[in-house]
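Structures given as structure tokens follow.
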Structure 1
Amino acid sequence: MSLKFIDTSLPGVVLIEVDEYRDPRGIFKETYHRLKYAEGGIDRVFVQDNHSHSRKGTLRGLHYQLVHPQGKLVSVIRGEMFDVAVDIRLGSPTFGKWAGFSLSEGNRRQAFIPEGFAHGFYVLSETADVYYKCTDFYHPGDDYGIFWSDPAIGIDWPATEPLLSEKDRRFPVLDDIREDRLPVYFP
């Protein structure tokens, strides 16, 4: 199996195209191989796997962690979503910039979102099963977020009235977050 690593407009945020093998029985694809991903520049140790199932119109995010930042390798097992990364690292040349891309069971793409970026997604299909690997464990007290439609960031979401959790609905805009509550850029 071969992989194709595609840089995005945000350095460090990478799309990965995964080959799959098809025959009359179905499909097989290798969704992670540490050595192959390291050759592509993603040399992380993943310690936790998560699965979310969401219905059409759901928007999750924009989430980030500060003390225990999580890099994420995101895949869609079933369905389709619009996935977004926002650079929120103080001092970064791309601070406040975003990149968005479609991830689906059909396009065989994954996204790697490094530590220091906020992450969110919007479900385009009737339902979506999202599977993601994380570089650190989830710590409930280290859970932060940015309001999904922050006008200063200007994400071009394919939604106007998404289904949001109460927590996500209350997140502040990026300009209202204290600097000590944001990650710092290290070149």
Structure 2
Amino acid sequence: MTSPEPAGIPERIVEEATRLFVANGYHGVSMREIAEAVGISKAGLYYHFRDKEDLFIAILTANLERVEEIILAARQADPTTRGQVGRMMQAILDQPPDQRAIIRLASQEIGHVSQAARADFGRLYRAKFTGRVEDMLRDGIQRGELRAMDAATASWILLGMAYPFIYPAREREPGAPGEAARLLVDIFFDGAAGRG
């Protein structure tokens, strides 16, 4: 008779694998290293995840679920597009650096998985993240809060402005995440030119 598995093993696998993937990239991490970091055998690791790609996609997908929750909460908490974007950016940048880094990890490392996994994840990424941001901006355009523009392009510009703050560690992050989020929103909505 085998002893029951300790509770929380899948969560510990995801936590340790996330830390390793963020630090070393997809190719820089082996399943053996993940198993050692968790303190389980490789067989124990494969019991929970079919292979490294399966584990990697599970991490990225779980993060997309969190990001989608952030976006939906921001949309419910404020009636204005500016308020929604501000709340979304604040919540994303308030995440711990390793959680923020998963967004970057998805864009930089997704090319290392199979074409089928990449296509499935791309659809999910659009549905849960970029498409949600696009919808937020499109609704602001329709309400007259934003000038007429292509919402898809505007969403990529907005997310591109946030991208540098998504890195897990920077030599020197200017100000607190809250300050960065406020400045990002101000520049996106008002521009950087002085008034007067």
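What follows draws every value from the coordinates through simple rules; no lab data is involved. Since the model is a prediction, treat every value here as computed from it, not as a measurement. Cβ atoms are built from the backbone, for glycine too; each structure is taken alone.
Structures 1, 2 were shown, and FRET efficiency 1/(1 + (r/R0)^6) of positions 15 and 55 (r between Cβ atoms, R0 = 30 Å, to 0.05) at 0.75 was computed from 1. Looking across 1, 2, the calculation of relative contact order in percent (Cα under 8 Å, 6 or more apart) that yields 23 traces back to 2. Largest in mean projected area of the Cα convex hull in nm² among the labelled structures 1, 2 is structure 2.
Given that mean count of other Cβ atoms within 10 Å over residues 23-30, derived from a single structure, equals 8.9, which label among 1, 2 identifies that structure? For mean count of other Cβ atoms within 10 Å over residues 23-30, the value 8.9 is produced by structure 1. Tell me which of 1, 2 gives 6, 24, 24, 19, 13, 9, 4, 0 when you compute P(r) over Cα pairs in 5 Å bins from 0, in percent, for residues 31-70 alone. Answer by label: 2. Quick check: -21500 is what I get for helix-only ellipticity at 222 nm (-39500 (n - 2.57) for each DSSP H run of 4 or more, over all residues; to 500), calculated from one of 1, 2. Which structure matches? Here the read-out was taken from 2. Taking 5.3 as the value of distance in nm of label points 7 Å out along Cα→Cβ at positions 39 and 79 derived from one of the structures shown (1, 2), identify that structure. Working through the options, I get structure 2.
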